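S.K.: In the part that follows, the structures are each spelled out as structure tokens.
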Structure P
Amino acid sequence: MTEQSTVDPELEEETRSYAELLDPEVLADPYPLYKNLRTTDPVHWDPYLHAWIVTGYDDVTTVLKRFSARRTPPPEYFELLGVPEVAPVAELMVRMMLFMDAPEHPRVRRLASAAFTPGRVAVLDQRIAEIGEQLIDAVLARGDGRMDLMADFADPLPAMVTTDLLGVPVEDHMDLKRWSTTFAEMLGNFQHNPERLGGVLEAVQNLVSYFTKEVEAQREKPVDGLVSAYINAEVDGDRFTTEEIVANCIVTMVGGLETTTNLFGNGLLALLRDPEALARLRAHPELMDSAVEELLRFESPSQHTARLAPKDLELGGKQIGQKQAVIAVMGSANRDPQRFHDPDRLDIARQDNRHVAFAWGAHFCFGAPLARLEGRIGFGTLLRRLPTIELVDEPLTWRENLGLRGLTALPLQVSGT
């Protein structure tokens, strides 16, 4: 069901800059900024970011389907710029399916699909439930009624599940989470702090070293998991190289950890701010599937992604030049009243909910089935084990990663069984 906008463009304020997300107050609630951009100039050239900002649902899906994902310069580019230290990051990213177009992307995706099967995800449901129960047990064992959802549940659960998925030691999940969060700065931000580049490079070095050693070890002694599955994946005689396995293990891990962590944090906060929706979900757990989809729409863990125009073209009445940068704002598209009825209301039973939290088209999120499974089981565990969940009256701080929306902490007062 759609709803026509009633906003009179002549009465709107001037178009704002998407770079306002750098302001912590705007980052805490970006939706007024998104509304301004959608209603005043939905395909907007931002001179500060030197990119087109696309915010309406139809235009965002067009960008996701038709524009180029190959937005990482080759390593030689950074050599020419005189910053060769960035080359290892580029060398890794150009091998990730996330940054590929045809014909490379279909080839890598086909091989990955041969390894990352629905059956491999489905068998994780019991493990997800076990981890969730253990984490809640640990919270309740402290006996103080306090819980930081992020540190106690949202961070460790996806990290531990992902180690199981990959077939690497679960005791490594804290290191992998830390490196993943640091590396994700390269994926979510449009402005990078040079002072933090050293940390990003160290995280990349650690991730590449870790997974290279795992590939070498599992060639000799296979483990039931995605690393060995990638090693053995074959389609029409084609196989992954070691470098491709490492790169796509890393993107699988980063995607699985960062987005699912933020789904839990953003989602529970949204429910706590809407007591009627929370009470309804507690009373009707059969709504969990639609609730997870609505939480993904309402507070999307992935807020934007960048693309390049594949040729000179027109979008939303604007002429976009070949290879110009375009930022598709999924967080705005998911609140577009032209597509979603009453989009700023959390409706856990929403039926017509074709959101773009997992992107669209050829680059639709590879790990979406796992994220949905973790969301359904994880939220179910939280609501079943914790009959009382209340926000602690403390300021909330949002992560500085502008594209991967999430909290640094979510302090709660809880009681449980």
Structure Q
Amino acid sequence: MSVFTLCLFLWPWLSSIHGLEFRYHNSMEMEQYLKDVNRRFPDITHLHSIGKSVEGRELWVLILGQHPREHRTGIPEFKYVGNMHGNEAVGRVLLLQLIDYLTSSYLSDPLATRLLNSSRVHILPSMNPDGFESSARECTNTKGRYNKNGVDLNRNFPDVFESTTDREREKEVRAVMDWLKTESFVLSANLHGGAVVASYPYDNSNGGSELQGGLSISPDDDVFVHLAQTYSYSHSDMHNENSCSDLQDFSQGITNGYHWYPLPGGMQDYNYVWAQCFELTLEISCCKYPPEAQLPGLWAANKPALLAYMQQVHLGVKGVVMDSYGKPVQNAVVEIAERRNICPFRTDRNGEYYRLLLPGNYTIKVSWAQVSGVVLISSWSGPLKTL
């Protein structure tokens, strides 16, 4: 018993000296690691649970930034979600490694410092811990993919293209949906395995005007293509198109989700349509649950891409909408001319808006209803350049 206690005491110290070990940490070990990081870096981290899995495991989120406990005006919110499919385990490992890098390199590495000083980063290493615990360490086996109730979490979100409002939401899905209501996320990605490609919305279609040439095109397709290419070209192999020999080739290592295969109830479409958060689905390993010896190489291949993608949270324009008295206006509609989003982008409770856009000329219209029922409209038109 005393030896076991000593090991528990020494593990956090050893991990801080030598870096996080490249292996698959179970749910208890992952929880211990996250608590240890939060204890060692209290000024730049905040650990909280957004809910529980079917079997009662906490869905831990670590927030990193200069002000991790609260949102600050002008600081965009970014998130990574891993292990949505329990047997796709690489994303879980890489997000823990990303946490280790960001915390240990803060103030010594210029990029890590800039990322945490200019954005608030939320990391959910495992959305499906129950599935992970029941998974088999095999490349193609589906054991552990689903949650404890046997549901595919990436088919369980509300879908704007299908009438699924009466569908029961799994605990893990409800937790993420509630989480999205508490933070105004700007950019996100969820990490999967079984291919090497960056997939972007839409994942689904009902045959409307969005369906063009076999692709389901969103109003912000140019931005999504740019985001996907940012990841694929920052990755060591993804942009080479044929990273997994047994799968189809993906031009430039990217794909429109629907063009690859229609996916109803997906998380990335839900983020974009209802939470005004741009999200990609990143397939980061040919093997869903590869041998641990391959993990360092997968981290080396994906680390530059993970960091490059995070920096895209500053793409475009941001600001605060205020009324004539200088008070922030919540729920004001912020529209980009000729980009008719299914759900219009609106200001948050602080009157802030963030709009990811590529350099170009845009007309931005802002409107909101006063108590009297009068709709006030203001607009701006001009060029947008990268800084």
Structure R
Amino acid sequence: MQLLNSATSQDYLAIAEALAAEFAKTAVERDKAGGTPKQERDRIRESGLLHLMIPTEYGGVGGDWITAFRISREFAKVDAAIAHVYSYHHLGVVIPHIFGTAEQRDYYYAQTLQHNWFWCNALNPLDRRTILTPEGDQFRLNGIKGFCSGSKDSDILPITATHQETGELLVLAIPTQRDGVSIQDDWDNMGQRQTDSGSIVFENVLVQANEIFGKRTGHNQPFSTFRALLTQLNLANIYLGIAQGAFAAAKDYTRTTTRPWLTSGVESATQDPYILQQYGDLYVNLQAAELLADKAGDLLQAAWHQQWSLSAEQRGECAIAIATAKVAATRIGLEVTNRMFEVMGARSTSSSYGFDRYWRNLRTFTLHDPVDYKVQDIGNWALNDEFPKPNFYS
């Protein structure tokens, strides 16, 4: 299934669509079982998709974020957990590019390609329980980090930790299998059940100085906060994918299984005026959310091309477009995953179908970053022409 680097974006989307169809066959059962989607992660490893955002000068695909997010959306249509762990791999791969030196960027790109590393997400800067202590020319890492998505079966852990002496929050990356790293089996939430988003315990873990991404020239420039934009648009696309998947599942069920109501006066549920009304409403809102996500993707890709030449204004415009797309995807996603049962009927609530996973996954994921704060940022821009203040989350 792996393609050469000369393949087009459409080729990689085709790979993702084929994998999504494969993953869909076991999605309901795996959601019920929880745990690590080892076989599915290995299929992604074999596909070449982990190399998508590695530049061509290192032997990577040299893809764009538009394609990366489209692939995440395709996975989310059938399995939001797979979309979660897959997409955060790319957000991890570019951490040395954004936060590190040129030498660190080169090293991690090359090593990721050579060893086919699967990155996870253990940054979670709100959790300040990990402490980095100097020890000669090296460091020791101790503490606990929560919400470490995709940590099991990963190869590299990007982490935030507090410097014991200076109190500075630092970003670093170490091998998952290093001595003293203990990934806990404590993720037991109602949704995103195969994301392994539990905690990691660090006990006197050795950290080399070159594994810490220090301040580089231009660290106060807008591009230094670019990962926040990637994270937010990634979330918007996964939310949208979940909504699109739920809509497609409901449509198939309504057309093949739903029965018309006894007083409807029609012979088929597909002719029920109330059901048609609901599908029309949901379709309109889904189309709007998709267009907003695509517009934000175009702006983000253009901003990525600017790198350290990115202006504060361009970054701000991108942030507003992304926030708008995320709010829209959140709202229509929660609406579709709830109202889908109204257009399918009571029998659709059988656990054998697993339709509830769409709502559970979306509801769990959207609570990681309250959308109300994005609405406030948008309002401040709309009324006062003020862009959101850049940080890890916006």
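Please treat every number below as a calculation from the coordinates, not as lab data. The shown structure was predicted, so the numbers you read here are calculated from the model rather than taken from an experiment. Cβ atoms are built from the backbone, for glycine too; each structure is taken alone.
S.K.: Comparing FRET efficiency 1/(1 + (r/R0)^6) of positions 175 and 279 (r between Cβ atoms, R0 = 35 Å, to 0.05) across P, Q, R, which structure shows the greatest value? Numbers along the way, then the final one.
M.R.: On the way: P: 0.35; Q: 1.00; R: 0.10.
The maximum falls on structure Q.
S.K.: If helix-only ellipticity at 222 nm (-39500 (n - 2.57) for each DSSP H run of 4 or more, over all residues; to 500) computes to -15000, which of P, Q, R did it come from?
M.R.: Numbers: P: -15000; Q: -9500; R: -17500.
Value -15000 for helix-only ellipticity at 222 nm (-39500 (n - 2.57) for each DSSP H run of 4 or more, over all residues; to 500) corresponds to P out of P, Q, R.
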